[in-house]
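Participant: Multiple structures are listed underneath, in structure tokens.
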Structure I
């Protein structure tokens, strides 16, 4: 047994001293880095080396069974050479095979714990359960502190590029986060200088922060799961609770029903869901208090308004006889200009009155005036009153005047305009029923024009009127317009 050990030692010694030192190392950070889209739609960072784009991965890929994207590269710490053609990594599992003996020559100068960049092709192992890397090249890298410091600076510089799109920024941000994990791992495996432990921890935190800040910039505004995952990373990787809280709350803004974020809001933040939003108890109490105060102010204002309207209406009712008497006297003139002025004045008085009794009686006066001005501007103004009772009377008056041959054109014109803007279906129905009784084509044309009304209930009443007047069964505005174009 002792002879075997000495023989192996001698063999290793001959192996190391047989090869000259490796050529100057290449700093991988200075090689061209790009973001590409993989066949499965994912984006990945690649490093161009000797004309090949190697996908940047972690060394843990050697423990998987995925060789679908074989050209990869990663960094790891060197442990030793396993004769005749394998390399062992420090603290990590996996098989690396170096078939090119010229490449293997340079490994003789490597020390345990040195940082090495490997690139090559993955292939299935003999048993087929994992993969192994057939090394195409390897390059010794800078010591941890210098290498990681420069790596973080490179990420920061690349992430200041305004031309980066969302996906590219996200891939680089994830690479920075992966670097933070790698530094954490190397921190635990520090063997050369234990004084570097705290400085590695600071670099790890910096890498995480650079990655997470840019991941935050890359997230879509509606990605609830993404914001929650980001929040957990802020808490777990750099222990920034405010960032954690903000990301979780952003998640809940997008999806108030998000299960995991809801539990965090309730259990950790002491929040409650109120009116569909997660809020602090004190904020909810303040909202409820303000709403009560607002409601009290609204009720007081409404009460004051109602009381004032009642007093104004009472005053208007008291003035009704005098106003009607004055209007009738003004209408009893032989001067056409004065008569037109009196009709307009009556129409304007009806339009603004809050006394529906005055409005209805005024409409009755206009309806029976043998003067076109009674229709326009008289009834045209009257039908704009706020009271549905007054407008209903005006609709009936216009239908009546439409039945008079000399007044039909002007009355139907005013009726058409009124029907287009009437908001109350029962009020519009008074005019529609009158048009159905008229039954002539001009009346049907008026109803067709009224279908441009924005209120669906009013349009429904018009359609029912058209069905009754024409005995047709069409059910939509478009169908009636098309029918009228062919039959008018």
Structure II
């Protein structure tokens, strides 16, 4: 692989090292803007809009001070631009400036931008505010070095990525056309040129409410918050005609169930709030292990444990048991065998299935299944196979189970061919290798990024698993300052190769 000359590398690294304090200070400052998307209340939505506005005002002033063009496209998407000398398409960097909520107990306040222990702490340090600043100061570095930009660079700032909203970054393409090539700093190094697709299936059923046999009566199963997370808790409630006797019976049944299923853990039974009123109610909580929805095999799904227990329980009426049994059989295999979608691609990998949300009561069931189809398996085909399977199951059991219709089934799998896009991909590989000295392997992931939103787009950083762990969406999200500076060097080197005259100078 070609290497940049040592003199250029040395000067580039020296320039970024000189900018280190400014890079860290500015990154810490933008962490303090609480741009948490996805609020449900008017207050939460109002705060998000206010904080986004404040952040964009700050970035407008910062871009002007640094010598870049700041543009707002119809109030929908914001761009920081470094123009090029040629009239041609250049490099796009779609990323997002919204963040997920900061729950749990943090070592330092999540929106303080605390710098301690040679680490920058806070929500967004990895996802995506930290990478945004690394890209911005990569551009600052190249300007300071006096390089000539042959092609333009556009940093395109989305505001709703964390809630699945892509219309803002896609609006840039609508208004100005697609860049020649793009990368999004929202996953990992070296280069991720393959992604599985993503879609959610809603599998529903209804039945006439009735009474199961015995002292216990099933009331509800409730679990899951987001479809892209393996649920680690599932709550099951029962009504009890005789509370004392029901406690003994349920404890015995759970003990037998646990003896036959060694990997299953649960808490209870315990008395809970009456539901319906004036009825003795018992609750059992099944405990699993959380994981990203694209990696269900790395977690333990608490919903599946609850379904396995309930699908044979006499307190549940037969139609409901049939629905529970189907969900368990369909969603237990993490690679899609239960839904007839077990397909593997040599580079992108296997299709995965995660039952992320499930709510069942005495008369209906609602389940949301997060599926990551591999390359070669279209989202519409997944939906077709699932619908066919549900039709057959309904005919066999006499219980209507169906797939809720959707106008948009999801986002298709991605593969950016390194041979077709040799200049682009090899430049990113070369930049990574120049800075780290490590082999710049191409990779595929089960997650979804803005790479699917743009043509000829890959994920590129910010995490390098050789040095650090993925902390996006986690408590105590942070970036080691040395890694933050490393990222700026990688991005600056890549930009130099892609859009400046360095190859001819």
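Please treat every number below as a calculation from the coordinates, not as lab data. Predicted model, so just to flag it, every value in this text is computed and none were measured. Cβ atoms are built from the backbone, for glycine too; each structure is taken alone.
Participant: Work out which structure the value 0.65 belongs to, where FRET efficiency 1/(1 + (r/R0)^6) of positions 133 and 149 (r between Cβ atoms, R0 = 30 Å, to 0.05) was derived from one of I, II.
Facilitator: I
Participant: Rank structures I, II by relative contact order in percent (Cα under 8 Å, 6 or more apart) and report only the one at the top, that is, the highest.
Facilitator: II
Participant: Ok, one more. Assign the value -11500, calculated as helix-only ellipticity at 222 nm (-39500 (n - 2.57) for each DSSP H run of 4 or more, over all residues; to 500), to the correct structure from I, II.
Facilitator: II
Participant: Something else now. If log10 I(q)/I(0) by the Debye sum over Cα atoms at q = 0.08, 0.10, 0.11 Å⁻¹ is computed to be -0.72, -0.87, -0.97, which of I, II is the source?
Facilitator: I
Participant: Of the structures I, II, report the one carrying the highest value of mean projected area of the Cα convex hull in nm², for residues 173-260 alone.
Facilitator: II
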